[in-house]
Structures are given as structure tokens and as C-alpha cells.
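Trainee: The next part holds the structures, each set out as C-alpha cells.
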Structure I
Amino acid sequence: MPIGTRIKRIRTLRGITQKELGVRLGYSERNADIRIAQYESGKRTPKEDVINGIASILEVSPEALKIPDIESYHGFIFTLFELEEQFGLTIDMTEGMPNLHLDKNPTNYDHNIKGMLDDWYKYKSKLASGEISIEEYTNWKLNYPEKSDLLLDSKPSEK
């Protein structure tokens, strides 16, 4: 989700108008709502100091506004939070271990997501059972979805 959409979602959740947010950031009253509207529509991208200011006003981590960087633990968790918002990802505990899964309510996500996860599970199961090699599994991931059915109906010896 783009940063502007995130700003709008959180701003709305907090009950703050575009003008109020812009004024609190230091923009003139005349241009405050215009600047925030530009950020929210994606016509302008806020710089780091503006992101930090918006985050402070909205009382959120700057990471909640940015496109997650999955190369950090902080970015990883914010990616999961976004998956919860957009696709109904949920978390529970089993035997002291956290488990992630889709919400059982199919209105919270596109049925294509379930199909894609089903594909992933099938290939991961084939890898775990030794039916396909790690190279075949990696090749499947790198070519998904174009070759999504490439290995499902074949065995390694048939390749």
C-alpha cells in the first residue's frame, strides 16, 4: 500500500482533517490541506522529516507509514501488520508458538490469495516429502505464477 494511502487511513482513524494535519506540520493554513491531499493521492512523496512529523502527529511509528523494508525485523513486523489490514492475516498461539493464517471469513481477502497459498503449500509439501528438489522448489518460486502447475503433475524423474 502506498504511503499516501497509509497516511489517509491513519489520519481518518485519528479523526484529523487534512487541513489540521497540514497546519500541525507547519504548512500555511491556506495550503495545508492541499499539501496533505497531494501526499495522500501520491502526487507528492513526503520527505523523511515530513514522514517523521506526520507520524508524531498521528501518534504512530514512522514505520507504520512507510512501505515496509523486509530486510529489517521492524520492517518485517510492519509487513505482517499490513497483511493483516489488507488480506485478513491473523495470528494465534499453538503450544506457545505464534501461527499466522488467513481469517476464516472469506470476505476479508480475495479468493485468489487462498489459491496462491494453496499452491505454495503444495510445493512446500512436495519439497518436504522429497518429491521435488530444493532447486525445483526455488525455480517454481522464481517463476510463479507462470509455472505454477509445472511440477504439480510431474515427478522429479520425469524432468
Structure II
Amino acid sequence: MIKQRKQIIAWLFKVTQYVYTKYFKRNAPWNIKKQQLLQLPQHTFGHHLGAFLDTNGFELIPKAERHDAYHVLTGYNSNEQDEIALQYLCFGNGKRSLYLFGVIIIGTIILPDYWTYYKQSYSIGKKANSFYNLDYKGLLNTSLTTLKSTIFTNPNNITE
């Protein structure tokens, strides 16, 4: 049963991603490809972002690049429960958006099995220095270790 509920969540993400980026996101796209990121020095946030995209078979989503940056920064995967938990973490950190609220509400209703994980993620976001509104494009050449240690009190174990 949980597999079917995760499939519903995956389908909802796929459908809503296009609508959200087309009609609600106003920021400019980065116009950077995964291969460009992978050419950055290996210790950099940008290289790790490229590796995350490569591992998952993704490209950056124009106008929503920041979302994949959150994955790299937090270490959260791209599976359904991690996508929902990541929104809880961002909510705890102060981010507010219609999409975030939709993911939290609908995701929790469809996948309540991970409630403890969601609460833990919210708590991590509350404890972290503000990161949801950083200029991640401008941080691509920054050391990932430095960036994580600036934001999280225990950057090696974010999902503790």
C-alpha cells in the first residue's frame, strides 16, 4: 500500500513542478548545465550539485535550481519521503510558499508513515542558520564543507 501512495506523490510532484515553475516562479533561470557544474573543483558546492544531478539522472529545473541545492546542502535524497521532509526542513528554516504548504499538507496526508521524520526535519530547519534564501548560484564555487558548517551546527549528521 505504501508503494502506491509513494507513486501518487511522485506523480503529483511531476505534474505540479511544471505548473509551479511556469506560473508562480518569477526568478531568472541560472542557465547552467549539469556538465558545467561537474567541471568545477571537486570540493565545491557546485561540483557536488552536478554530482547529485548526475547520480539521479536530473538536470537543473529552470527557475527551481535552488531546490536541488537544498538536497545537496542537507543530504536529503530525492525519494518521496525525503522530498516531503525537505519541505518540512525548509519550513522550519523560515521558507514560506504555496508549493511548500501544498507538499507538506498533501504529503503528510498521503504519507503519514514518516511523521516522526518530518518533525525531526522541521526541528533541524529551526536550529539551522537561515539558508532557504541564499544566492546558491553565487555560492557554486564555495567549499561544500564550509557552506554546511556555516549553516548547520552538526553538518556531518544533518538528518540525525
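Trainee: For structures I, II, which has the highest computed value of relative contact order in percent (Cα under 8 Å, 6 or more apart)?
Mentor: Top value of relative contact order in percent (Cα under 8 Å, 6 or more apart), among I, II, belongs to structure II.
Trainee: Now a separate question. Upon calculation of mean count of other Cβ atoms within 10 Å over residues 4-11 from the atomic coordinates, which of the structures I, II produces 18.8?
Mentor: I
Trainee: On to the next question. A value of 2.0 was computed for distance in nm of label points 7 Å out along Cα→Cβ at positions 28 and 68; which of I, II is the source structure?
Mentor: Of the structures listed, the value fits II.
Trainee: Identify the structure, out of I, II, from whose coordinates helix-only ellipticity at 222 nm (-39500 (n - 2.57) for each DSSP H run of 4 or more, over all residues; to 500) was calculated to give -19000.
Mentor: II
Trainee: Here is a further query. With mean count of other Cβ atoms within 10 Å over residues 20-27 coming out at 12.5, pick the structure among I, II it was computed from. Don't jump to the answer; show the numbers that get you there.
Mentor: On the way: I: 17.6; II: 12.5.
Clearly, the read-out refers to II.
FYI, it's all coordinate maths here, none of it is from the lab. Since we're looking at a predicted model, the values are computed, not measured. Cβ atoms are built from the backbone, for glycine too; each structure is taken alone.
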